[in-house]
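Enquirer: Scrolling down, you'll hit the structures one after another.
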Structure I
């Protein structure tokens, strides 16, 4: 595995780093943010900055106006974007849009791409992905899917309730996972808002980084034409894996930037703050935390890069993405938690960006599969022998 960066990628890394530092970080205290994320007005302003800088939706294909980045290239660029709480929004690489863009590029028909994907790649629209349901419906166990799709002539009628649907408020379209009459799962595309879709409420959450927040959606006889089936009937669970394995990894990439930012703020404080006759960082207790941060950041980066390499080699990467998601979410959380501790009183107030990162990142250990579910899934594969296979064949 050669993890050296090409001159072109190093140039893109620096260009992204400069863009975030000079254009986006100064906007982090913009008042157009609330408990349900950046407003549409702020999102549009941020997207325009990325468009001007030539950094909008870099992961999309060149045919759609992106840069066609490989997974390894995304690892480098997305980390730099994540250094600001607003960076992924500006560059149109935040969840759930980043994962939906990838899914539609792989699965959608030409007509569907022109209708829904191209405007999204251009930064004009947002989307949401509706799979998670209230009990007793699907959560970490997608087989418990309760939302139904029943054929009615040339259409399907969809009924059910979804929640924790990130970005639902203001989304231009939704991808709906529903159970068919034969028990299989299918994905459907639908414009939003429209008759048959109700945004019941937005859920208050610890994180405030996603435009549109996290919504509860109800589908009441939503009529979807057969032409708006995403991909093939009955292949919804397979398509979910196409989306989720890379999406788990891109979460790790973006949050690595956030963890690095928290560490940098804490490090600067440890260099400048004096206590008991010496710099704070010269006290062993603080120095050890800084060293542990460095090790956790490198551990996370190596897991990201290795998994990106597997995906770039054509591997499915399901095992590796579960491992990376678990390792990275926990390592990056430890970095941010230590950074709060090093900052002391400043770490638990809005005096620095670290408290905001702390609040936003805690959810990372839960969404896209809690750590415990990934460990359970990995254990089953290891016990079955799959954990020892060549990673590219897995």
Structure II
């Protein structure tokens, strides 16, 4: 069976961003680049298998049943769902080859119209992760994964004082396998009940009767570094455009595209009132939460009316620590990724695929975590730091 069997097997935020691209910037052009952060991994040996899976991915179409499901999500517009009925991923936008510089590495780039390339990222990463895991997993892997998963679910389910602590599955991109991902979501839904808020995976949400979760990703704000009126105004333009598209739906703002300091300078009273909450994805989460609460209070906004979404390398221990720190001070949501969907005793890959150019211009993410910054133009990176006064 192929790794990807449905175009819905992706994260919701890809579809929500895609709709906004269709309506706001349908002519934009994008370039994405793959990066494996795990040293010493031989992905080149799997190149043929990865290529065959990409061919299968590009043969998929949205089914009538899937389109009908999407029509039931109030924030997706009829014209966008109609567009998806005509859509498919086209291999002509993709380049895959062995790395010229890194032994065992691969080079993977996607270049083309943003509207037609935005859905590549998540399934490509899921393909690479699953194909790799097939070659390194041994006997007993699944049994060990099941033991660990049951232990996590029991800890969260039985913890006294954590009745309102809810987690969401954010693990599509680096999962062990599609089949295992389905088992994880099904078990968590059964074991945790209301403590399991849903999944970012649209296909699994549909099949398990769960809420699909997600709003925007880094690429939305990165793109506006090339699309906005001025570089300095790019974050403001991105948030304004998002609010214009969704009119109050999907109101969680991502805070770490140019670093938290730059975010807080741009996220003024208007945005604090307009958005429902903020998402953390790099840097110290405890410091982040304290600074966001202070920022909201500075505008006389009660932090308890806003949601702090934590989603950076979480496990159950970190979730419980964060919940204990901010309980009663703000609403909270926790997105756990690899620790849920690829914790079976075999080290998972740390892989990403990020937008590096938009409309031919370099774009970048200036992360609050060392090693997460990604840009192919050092001169632009220095200019971005200067414009936003980031060290």
Structure III
């Protein structure tokens, strides 16, 4: 039987970058899909938001928040930019600090072109069934073959976007080998209305507005988008990273307005408040928030004014559900990093087994952080493997 030096499970961003870095080492890339990196191609709206100028552990969420620091320190944003510059790959940086390629295809083609073809075997359309280790050799069973390797890199991602190859296979393999799985949930996703909320906000579908969202001790001020099903947009996505199911969020629709000063300036204004506030925010939004309020400001009591402030600056939304994995950009939770080396990404429970990328309990905010972690975790892992080889 043929025994590979390394088996890479998954041909996504972290898996392909690992193959690049492994050079001439004998390796096999096992992928369930027909083509590689389908999720990468769809990322950033087809432009691939591959990293961010503002990089640090504070942009990541995990039960083990310090885990990511070593990998980020060893592989910085500039390191990936240097690779792109060396290969004449065009990219741009947006005011937010996000880096985008001209096309996701450029990033994929670069990754594929850097893989040493003579030392690499591709096994597409091989759904992984099990992973076991006997003595010093791993046995990887798929629905079509059995492969053997001295070392295994699990880069199988998480169960988001099933149509693009997302599965929970990494979690199953890790659990069978004794690893703890931090309860996963959809993240970087929108919120779904319940029946009452859907009726209340039905006229706002399609409206985008900058707002300040707070849940517990986390706050984000970015755009939100009202849809027929709920609310979406960057601010909601960022907040969803920390888990919103059955939690209460506060929405401030006027984050840059001194509310009390605005009321003071309009204390004698006899227009209905909905029309007054329509001067500083979308009319439909003001009318929706005050559809049951008909007093003028001169006639408003202290309790009425408090009500107005809560409506515009601290609207309470009880979250019943978020979007599922098929409409979520990433999966929070995953393989417990307390059982993984932060320097090498090797399992502390199974020698020569490595876990990288999204399958780990490391989830980045919106803005290129998750793809950067794919690069950084692969780099740390391969550095350790090459030293060993």
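Enquirer: To which of I, II, III does the computed value 17.7, 65 (Rg and Dmax of the Cα atoms in Å, for residues 205-340 alone) belong? Could you put the intermediate results ahead of the total?
Expert: Numbers: I: 20.8, 73; II: 15.0, 44; III: 17.7, 65.
Computed on structure III.
Enquirer: Suppose distance in nm of label points 7 Å out along Cα→Cβ at positions 277 and 373 works out to 3.0; of I, II, III, which structure was it derived from?
Expert: Numbers: I: 5.4; II: 3.0; III: 3.7.
Answer for the origin of the read-out: II.
Enquirer: Kindly point out which one of I, II, III the value 19.6 was derived from, the read-out being Kirkwood radius over Cα pairs in Å, for residues 13-236 alone. Intermediate values should be presented prior to the final figure.
Expert: On the way: I: 18.0; II: 19.6; III: 20.5.
Clearly, the read-out refers to II.
Enquirer: Computing distance in nm of label points 7 Å out along Cα→Cβ at positions 45 and 325 for each of I, II, III, which one ends up highest?
Expert: Largest value of distance in nm of label points 7 Å out along Cα→Cβ at positions 45 and 325: II.
Enquirer: Here's something else I'd like to know. Using FRET efficiency 1/(1 + (r/R0)^6) of positions 5 and 181 (r between Cβ atoms, R0 = 25 Å, to 0.05) as the calculated read-out, with 0.00 as its value, let me know the right label among I, II, III. Don't jump to the answer; show the numbers that get you there.
Expert: Working: I: 0.00; II: 1.00; III: 0.35.
Traced to structure I.
Every number here is computed from the coordinates shown, using simple stated rules; none is lab data. Note that the structure is a prediction, hence the values are computed from the model and not measured. Cβ atoms are built from the backbone, for glycine too; each structure is taken alone.
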